[in-house]
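Novice: I've put the structures underneath this note.
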Structure 1
Amino acid sequence: MTRVIPAPVPGPVLPPAAPVAPAPPAAPVRDRMRALDGLRILAALMVCLYHYAGRGGKVTEAWGRSPKELFPDLSALAVYGCLGVQVFFVISGFVICMSSWGRSLGDFFRSRVSRLYPAYWAAIVVVTAACVLMPSVLPPLRPDEVLVNLTMLQQPVGADRVLGVCWTLWVEARFYLLFALFVVWKGVTYRRVVIFCCLWTVAGALAGVTDSPLVDEIVMPEYAPFFVGGLALYLIHRYGGDLLLWGIVATSWLLGQRYALIGLWNPEAVNVFQQRSPLVILLIVTFAYVSVAAVALGWLRRADWRWLTFAGALTYPFYLVHEHLGWFAITVLHRRLGVAPAVTLIASVGTMLVIAWLLHRLVEEPFGPRLKRTMTAQAVRVGARARA
């Protein structure tokens, strides 16, 4: 007998499942860290105070007397203002690592050029014009030297500097080049940054036994620890701290305080300067690392005031023009108009901040982004032609 298998009872017909759309990428978190802007303007003001009241040379000529005589108490503090440069370098290591993450080598190059050069070129023009108008304060450089200064390569080619502070830009430029070649070229990752920090630290320590000016110029042993410390602190901010990263920071601090003390402690410089204390130098270098570490760990997250962003935007143009233009302001206000020294000091700093704001609004804001867009568009066209 044949077995009859019942046909399956059809169930309800379901509509085909809709394809699952991929989740949209998370919106980038805006991590401005305004406390860094506050540290930057603080470092710039430290350097400014040093150039106005903590050193001799041209500033003594601008005042007509040594700042040590005009500001006996303030001068004792102002002599340490030059350490604001070390604070800048730690911040720079942190910021460059943060801003280069996820960028190509071309993006990194274009961002640095559009950030640095427009205000720098404007400052060259303004300071040169002031030297032409008032050569008794600072004589203008020869045209060939002024033109070489536009490249930011005046120091390696042996030309005089239009801007006295631009030696630090040459230090920054070499840091950018090293970081671009060894890290950004292949893409910024935790591993590459750590290896770069370790190798640069060892190279800086070994540079002292090579007795080679070229090696010193490339490796920059006296400044490398500050950049390395900033790089490691950003990794701590991004990934959290561990023994390796904190060990890099600690080693950088130990080396940095050594180089700062060697370069800035001079017991014989008492004619114009107040004598610097090794302990104070150590404390300020420590402050540079601790303050950026506080930002990295989020301890200064509450310092989120908008005026800090405004102050941070003024830092770079203020740093460029404050030294030489400040001496012009001091000469006019104090020596020619007879304004009191304290009033002249405050008015000169205020005037430089106003000039910095004008450079930011009239040069940096309109021309920086335009320069970057132009370079990006040209890079796209060149790439398309190369592929074709």
Structure 2
Amino acid sequence: MQPIRIIDTNFNLLGEVDTYTSLQWIRRWHKPGEFELHVNPAMLNADKLVEDAIIFKAGNPGEAAIIKYRGISILEDGTEELIVKGSFLAGLTGRRITYPPVGNAYHYLNAPVETIMKAYVAANCVSPTDTARIIPNLTNAPDLARGDKIQYQTRYKQLDEELEKLSVSSGLGWHVRLDIANGQYVFDVLTGRNLTSGQDVLPPAIFSTDYDNIKSQDYVSSAIGYKNMAVVGGQGEGTERKIVTVGDEQVGLGRYELFVDARDIGTEEQGAEPLTEQQIKAMLEQRGQEKLTELARVMSFESQLLTNSNLTYRVDYDLGDVVTVLNRAWGVTMDARITEITEVYEPTGYSLQATFGNRQPTLIDRIKQTMGR
């Protein structure tokens, strides 16, 4: 089993846990991952598993999580079990909201997606105007200006949710890496590899029961909640209101319409100069595209992967890579990004579960989407 090391927020080693009932280590591309650890509360160093302690697998210290939940249960056989849960370090961004710069109504940027994400982290976590808002030891990796150049603005929104929106719309991933040597938590943006069967630059990663690398497989294609046309309303009243339409220009039954209220766009100056009509139109279109991305048709494979196969995890494929998934019997072939991987460690062995594509939104996701319109 993977030994689990425990440190405090000042990077001091508290101990190690090398025997446990179960560890689920859930890695996500667009938002912070999570973990759940089950141990005997009487075992050595179990008392070190407390709120805000940081844990990581000894073999991969850069990928760490912070404890947010601790509970003890009595099992049917009378033994006690300690259950510890939390989020990956990227979840630290959820402790902040996005403040606009002093004198501005919104924090507006016209830049590549990576630059925007790192600017929001810097302004609200790394070097905010109010020093009480600093998250100690959090820093940004160098900005490589990856992703398309877009216009984006934010005002008093949850920072982690804003980063997720930018991630989903751009395809870029993000995380916070633990750098023990330098005593830092490093925010960075990630890009996956194209490992699909249609490219010839890298060895392709093809997942199928035909290739003996998938143990079980579930396929979902769903139009529940799906929208493909967005009418976006900006500032103004009645016939004077700014309106743009974005989407696939579908007709008849293939047209799924949505209205997006975007009165916040273009109502104030965003810095030294007010927004031009062209900039406002581009931002309204961007807002509409973001909402359509949130409400896209669900197409996903959820699969239990074979750990001993022709493809080696973290070498031949990893979280964020775009791969090919197929099931000949179902007549389905799909090029999709690996958006989630769950590593499960138990005394009986180690297993992997992966989500390819955009999975069905949860009830909480739906509520957030509705409130964000």
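Each reported figure results from applying straightforward, stated rules to the coordinates on display, with no laboratory input. These figures come from a predicted structure and were not determined experimentally. Cβ atoms are built from the backbone, for glycine too; each structure is taken alone.
Novice: Taking mean projected area of the Cα convex hull in nm², for residues 206-341 alone for each of 1, 2, which is largest?
Specialist: Biggest value here belongs to 1.
Novice: Also, quick follow-up: Can you spot which of 1, 2 the value 16 was calculated from, given it is relative contact order in percent (Cα under 8 Å, 6 or more apart)?
Specialist: The correct label is 2.
Novice: Tell me which structure, out of 1, 2, gives 6.9 once distance in nm of label points 7 Å out along Cα→Cβ at positions 238 and 350 is calculated.
Specialist: Working through the options, I get structure 2.
Novice: A further question follows. Work out which structure the value 31, 28, 14 belongs to, where semi-axes √(5λ) of the Cα gyration tensor in Å, for residues 70-213 alone was derived from one of 1, 2.
Specialist: 2
Novice: Right, another one. Thinking of 1, 2, which structure, once semi-axes √(5λ) of the Cα gyration tensor in Å is computed, gives back 49, 25, 22?
Specialist: This value belongs to structure 1.
Novice: Out of 1, 2, which has the highest value for distance in nm of label points 7 Å out along Cα→Cβ at positions 222 and 358?
Specialist: 1
Novice: If you don't mind, another one. Matching task: -4000 is the computed value of helix-only ellipticity at 222 nm (-39500 (n - 2.57) for each DSSP H run of 4 or more, over all residues; to 500). Pick the structure from 1, 2.
Specialist: Numbers: 1: -22000; 2: -4000.
Answer for the origin of the read-out: 2.
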